[in-house]
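None of the figures in this text is laboratory data; all of them are computed from the coordinates on show. Predicted model, so just to flag it, every value in this text is computed and none were measured. Cβ atoms are built from the backbone, for glycine too; each structure is taken alone.
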Structure 1
Amino acid sequence: MRKALKSTACLVALAFVLCLALAAQAQSHGDNSAEAVSLNNRGLQLFQKGKVDEAIALYRQALAIRPDFPEALDNLGLALDAKGNDPEAIADFDKALKLKPGDAVTESNRGLALYHEKQYDESIAAYQQAISSHANFPEAYNGMGAALLASGRADEAIAAYHEALRLNSNYVDAMNNLGAALDSKKQWDEAILVYQQALKLAPKAVDIRGNLAAALQDSGRADDAIFQYREIVAARPDDAHAFFQLGHLLYEQGKIPEAIDALKKSFDLDPSQAETALNLARAYQDAGNLPAAIEAYQKGLALKPDDPHGLYNLGNAYLSAQEPKKAEASFRKALEAQPDFAIALQGLGMAQMQAGDLDGARLSFVKLTTMQPDNADAQFNLGNVLFNKGQYKTAAEAYREAIRLNANLAHGHYNLGMALLRLNDQAGADKEFREATKIDPKLTPPK
């Protein structure tokens with residue numbers, strides 16, 4: 001089966017802090033300021049309900065009344081960050097900091113926006129500034145850990161997460177992120193323990209369970225990973241990625257019908273994933289359902305037409321379905337995508353043999369033996385082509401080379417014996433038949 005796509009990085013949770021403006025602030029800025037405070041606070045309520053655009057509109061109204069309103073600027077920055085408009089968000093945080101220099105909350109929120117912009121060094125600096133202003137700030141340590149991890153400083157990230165947890169031992173997001181950092185260092189046993197601890201505090205946190213499943217998968221604990229992926233799809237039945245990973249693991253365990261079911265659900269949920277279709281096709285092929293396999297390969301290749309492995313596997317499916325011309329076309333496309341793809345060249349030769357094109361097959365296998373001089377199967381298949389062309393002497397030479405490369409190639413000995421019979425070398429043939437039978441008792445000499 002094609003290698004399944006696995007999470008290369010765990011999901012990281014970051015925190016932001018909203019700013020509620022108090023009525024006392026309004027009194028110090030005049031009557032109009034009271035309206036600005038009210039607009040800011042109403043915007044905050046809308047933001048918390050997920051109504052980001054409406055919140056932005058209210059924050060802008062508040063700032064139109066009172067431009068020097070740092071809480072509204074901070075909240076506007078967070079809302080813009082939530083919309084993916086990080087440059088404008090950073091600009092608003094900068095304006096807020098000019099009004100309230102060193103404000104820990106604003107520095108932390110600015111660090112979040114810089115993180116989203118992948119400006120990791122600047123993000124780390126912002127979080128450090130927040131911590132210098134407010135040492136007991138677990139959210140800032142958590143955010144700094146994420147930026148450190150993203151910049152390749154995993155050990156420092158782990159230290160930051162531990163500090164966040166020292167300040168708040170029940171900080172689930174920091175536990176999850178600590179697990180991600182440990183995962184990045186392949187410290188899977190430690191990561192698993194951390195994820196499990198986080199799940200005790202937040203048993204319905206599906207993303208954390210997904211990280212746990214991936215760590216279990218990476219550590220070789222397939223049964224435990226399967227259990228977790230089943231829990232995920234039960235809680236979130238529209239999770240195409242979880243179904244994909246579940247299908248991959250089930251396939252690896254030889255549970256083909258279950259793998260097919262999971263992979264099919266994954267592709268039904270997200271038909272844009274070529275890899276899912278190609279893995280599903282391979283499972284169908286192993287199950288002997290060639291029509292379904294071919295259809296799935298075609299769907300996958302429609303999404304990723306130059307995938308050499310998908311084209312090769314489709315060629316094999318056509319070979320099994322006794323459609324050599326279609327197989328040949330697929331193998332040729334695989335070789336166009338990857339000219340040094342040796343097994344596709346071998347598949348091409350096999351398709352040409354099946355179609356009766358012995359001259360084409362001979363050329364393919366000769367090219368393969370040049371590409372891979374130590375490939376016993378290539379020499380063996382070349383021998384078969386030459387034998388079928390009636391060129392018994394050169395066929396015998398190819399079989400001998402195959403046997404030299406792999407002395408336990410039972411069919412190589414047997415077919416060499418058949419070639420020697422055609423060359424009237426009965427003694428030599430008998431010797432090769434005895435060798436073939438010694439390696440594989442099912443191969444008995446011809447009568």
Structure 2
Amino acid sequence: MKKPMDLIKKRKINGPSNRRDFIKKASLGGLGMGLLASNAYPESSVLPGRDQTKSNSKKLIKITDLKCAIIGNSAVVRITTDAGISGYGQAETSKPYLKPHVLFYKDYLLGEDPTNVERIILKIRRMGSFKPWGSAVSAIEIALWDIAGKASDLPVYKLLGGKIRDHVRCYNGGVRVERTGNEPKDYADWAAKIKVLEQGFSVVKTAIAFHGGMASVPNFYLGNTNPSVSPKNVGHPFRGTLTEYGLKYMIERVEAIKEVLGDKIGLALDCGPGFMLSDAIRLANALEPMNLMWLEDLLTGDYTPYVMADDYRELTRSTTTPIHTGEQIYLRENFRELIDQHAVRVIGPDPEDIGGIAELKWVAEYADLHGIQIAPHGVFDGLIGLAAHVQVGAAMPENYIAFEYPVANPAWWYNIIEGLPDPIVKDGLIEVWDRPGLGVEFNVKAARQYLSEEDKNFFD
């Protein structure tokens with residue numbers, strides 16, 4: 001029997017005499033294979049499996065225009081190309097003032113290849129900021145993906161890595177049910193109505209505390225700052241120290257909701273911003289027996305252009321109730337501290353504020369590496385935003401919980417957007433469709449009636 005060392009010696013004798021000879025022979029071999037391939041398939045010929053009726057050279061697509069129209073209350077983006085392909089994006093329905101911010105980027109887009117989404121976004125993303133000033137970039141990014149999908153005849157999820165789920169879960173934030181009063185029994189009645197919604201949501205969210213109008217309850221908190229002289233104000237402007245009464249007021253109503261929902265429907269609470277850290281800790285600890293999905297935006301949130309990761313970290317470490325934030329945050333860089341410090345258990349970026357759907361997926365992947373879950377915000381994202389949520393949701397990693405379901409606002413949006421399933425939601429899930437791009441289109445004839453005189457040429 002030959003010893004292993006003998007075999008090694010034999011290989012050395014039969015093999016190349018040194019490293020330089022080996023590299024030379026390998027290079028010549030590679031060159032020979034290249035020449036063989038070149039001879040087998042000359043430049044003028046077509047490779048096997050390729051449609052021989054099509055030219056080898058693909059014409060580059062160029063952006064010819066960036067348009068924005070206010071349809072309902074939404075700033076809607078339309079990007080046109082010299083290939084006759086248009087892509088659409090949408091900002092939140094609460095931001096009709098964004099039109100000039102969208103059009104600001106027009107000169108940065110003209111002549112660019114819209115399928116090079118990252119190249120364009122790297123150029124313009126530096127001029128956006130926290131909610132609402134990242135919305136224009138986000139809507140443009142979504143419209144670019146719509147074009148890229150249509151140009152390649154693929155659904156957008158294919159361009160984001162492919163789907164890992166055939167149905168995307170959504171949670172209820174947009175289907176509103178009237179609550180007839182403010183007593184615990186009124187919250188229980190509300191929960192009973194939510195429980196039987198036709199969409200069959202498995203997770204629902206409702207507003208409490210500073211986010212839910214409770215700041216107007218007498219003796220709820222100790223804030224006594226002077227009201228604004230102007231009637232115009234930023235949403236959820238209240239902040240202050242809770243009273244013991246205020247804390248008990250919230251707990252009683254959450255208990256009433258949870259008793260009706262039971263353990264089959266998850267409950268999330270949108271709380272602020274507005275809490276002091278100590279009050280946030282007390283509330284989170286008191287609600288631990290409720291096994292909530294999360295407490296959202298206790299310290300920061302809507303229209304707060306900062307993160308406060310250190311405070312969130314202390315809050316998260318003080319309770320087993322999952323803490324959630326992130327809807328107002330723009331770009332991955334501004335999520336880094338929250339994620340690196342494990343400052344929250346759930347993040348909730350909005351694709352129409354973070355910088356688009358690719359940015360959303362990037363942050364989701366990074367959060368997954370840190371054991372943090374993601375439940376994207378989206379209550380005002382509209383029907384084009386809904387399509388974007390479904391496409392990116394199909395490709396999200398396994399830390400994905402659900403996205404916040406937006407409804408048409410106004411309701412006639414359902415008559416001007418085509419391509420959504422009917423019903424849209426079944427058992428809390430939306431089936432992923434395979435049409436190119438975002439997979440939805442305007443019924444232009446129906447939509448024209450809702451264009452202002454200023455925007456009458458939007459579809460031309």
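Assorted remarks:
- Of the structures 1, 2, the one that 0.40 was derived from, the read-out being FRET efficiency 1/(1 + (r/R0)^6) of positions 60 and 412 (r between Cβ atoms, R0 = 35 Å, to 0.05): 2
- Label whose coordinates, when relative contact order in percent (Cα under 8 Å, 6 or more apart) is calculated, return 7 (choices 1, 2): 1
- Structure (1, 2) behind the derived value 23.6 of mean count of other Cβ atoms within 10 Å over residues 260-267: 1
- When mean count of other Cβ atoms within 10 Å over residues 188-195 is computed across structures 1, 2, the figure 17.5 traces back to 2.
- Test item: Kirkwood radius over Cα pairs in Å, for residues 228-275 alone calculated as 10.3, pick one of 1, 2: 1
- Here the criterion is Kirkwood radius over Cα pairs in Å, for residues 116-291 alone, and among 1, 2 the highest value is seen for 2.
- Here distance in nm of label points 7 Å out along Cα→Cβ at positions 108 and 124 was derived from just one of the structures 1, 2, and that gives 2.1; the source is 1.
- Taking distance in nm of label points 7 Å out along Cα→Cβ at positions 324 and 372 as the criterion, the largest value within structures 1, 2 is that of 1.
- Of structures 1, 2, the largest value of Kirkwood radius over Cα pairs in Å belongs to 1.
- A value of -24000 for helix-only ellipticity at 222 nm (-39500 (n - 2.57) for each DSSP H run of 4 or more, over all residues; to 500), calculated from one of 1, 2, originates in structure 1.
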